[in-house]
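Next come the structures, one after another.
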Structure I
Amino acid sequence: MEKIALLVGKRLEREFYQKPTIKVSKELLGKYLVRKINKKLLIGRIVETEAYIGPQDKAAHSFNWRISKRNIIEYAQGGYIYIYLVYGMYWQLNIVTSSAGRPECVLIRALEPITEEKDIRIASGPGKLCKWLKLDSSFYAKDLSQSRDIWVAEPPKAYAKIDKRQIVAAKRIGIDYAKEWKDKLWRFYLKSSPAVSKK
């Protein structure tokens, strides 16, 4: 694990997540999501994200200031995990953003595995990446700035800079119910990555 740990730079601090959600969604691209399972590290480069900006966003769980047992963590300060189940079988990993009282988040849609994996597309979708990282409801409200078993880190310096020309802005997926909000170009991905869920 020591050799793998050398791939990981500094953990992102809470301040990173407290910026405007669209900015965070773009700046997460290229960062490393790190999952520690016992003594093993799984590391994936974030290559696709989606922004959800409640309460005006009709695609957001917090639209019109909705609040429930499921989404209450969205109202916390940025840096916490918001994870939920869709279709009764797929977990979706979100990171709470912005300041406390502003229910916004970023969905992590795809990772490109950095640790050795035979399938480069093992995490090429929100459900697939949660399966790969073994994420479930027990990760709800975990603090990414403090957790010992999941966090986001800077990549090595040689890979830290992202060419803005590589970032594609596209429509979000699976939100036709959101009317005019379904056309917002709030899905961002790295066009050079083979692990993007859908280009």
Structure II
Amino acid sequence: MKFKLNLTDILTATLLVCMGVVLRLGLEDYPNVSPVAALALLAGYILRGRVLALAVPLIVLTMSDLYFGGYAPKVMVSVYALLALPALAGRSLNNFHQNQKSPALSVASVGATGLGFSVLFFLGTNLAVWSSSSFYPMNLTGLLECYTAALPFFRQTILGDMIFVSLFFGSYAMGKVWLTSKADQLVAE
């Protein structure tokens, strides 16, 4: 099935990118509290094109990193890759919800997916930090030291991801219910 861009998807992606950049810059003083993973998951969930969904987190990161500046290339690549992955999972999550009868299971699946990507981000980015820095010895002890030193940031990552996943998916669900009720009212008239 070939995907064709439509105006709704382009406007939605643009809105998600703008929200992501504004929030990421606005949260500058809160390390690792970021909307990017949640936006990527939502983009994959609601946008029909996989490439467009992947573009959302990558553009947010690129635009905001123009302000923040760059960092170690290996770490930067891992951050971009790991924050783009939720966009790929969003479509599967949407498909799961289409076949799901339990609202509680749908909500839990969104939370579990967000938490899973928080853990993956922590493991992947800190592996990149350890392997590209001289702060830690290049052995298992050094790797464990790196992960231990990053635990406060992990807490912030989980906090940010859970807040933004809840906020974005909750807003999307409420908007969908509201639009459906308005459409039903128009049909009834």
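Just so it is clear, none of the values below were taken in a lab; they were calculated from the coordinates. All figures in this text were calculated on a predicted structure; none of them were measured in a lab. Cβ atoms are built from the backbone, for glycine too; each structure is taken alone.
Annotations for the structure displayed:
- Label whose coordinates, when Cα Rg over 2.2 N^0.38 Å is calculated, return 0.95 (choices I, II): I
- Among candidates I, II, the computation of mean count of other Cβ atoms within 10 Å over residues 85-92 that gave 20.4 used structure II.
- For distance in nm of label points 7 Å out along Cα→Cβ at positions 21 and 173 computed as 1.9, the structure of I, II it came from: I
- Structures compared: I, II; top value of distance in nm of label points 7 Å out along Cα→Cβ at positions 13 and 101, i.e. the largest, recorded for II.
- Origin of the derived value -3000 (helix-only ellipticity at 222 nm (-39500 (n - 2.57) for each DSSP H run of 4 or more, over all residues; to 500); candidates I, II): I
- Of the structures I, II, the one that 18.2 was derived from, the read-out being mean count of other Cβ atoms within 10 Å over residues 29-36: II
- Of the structures I, II, the one that 14.8 was derived from, the read-out being mean count of other Cβ atoms within 10 Å over residues 37-44: I
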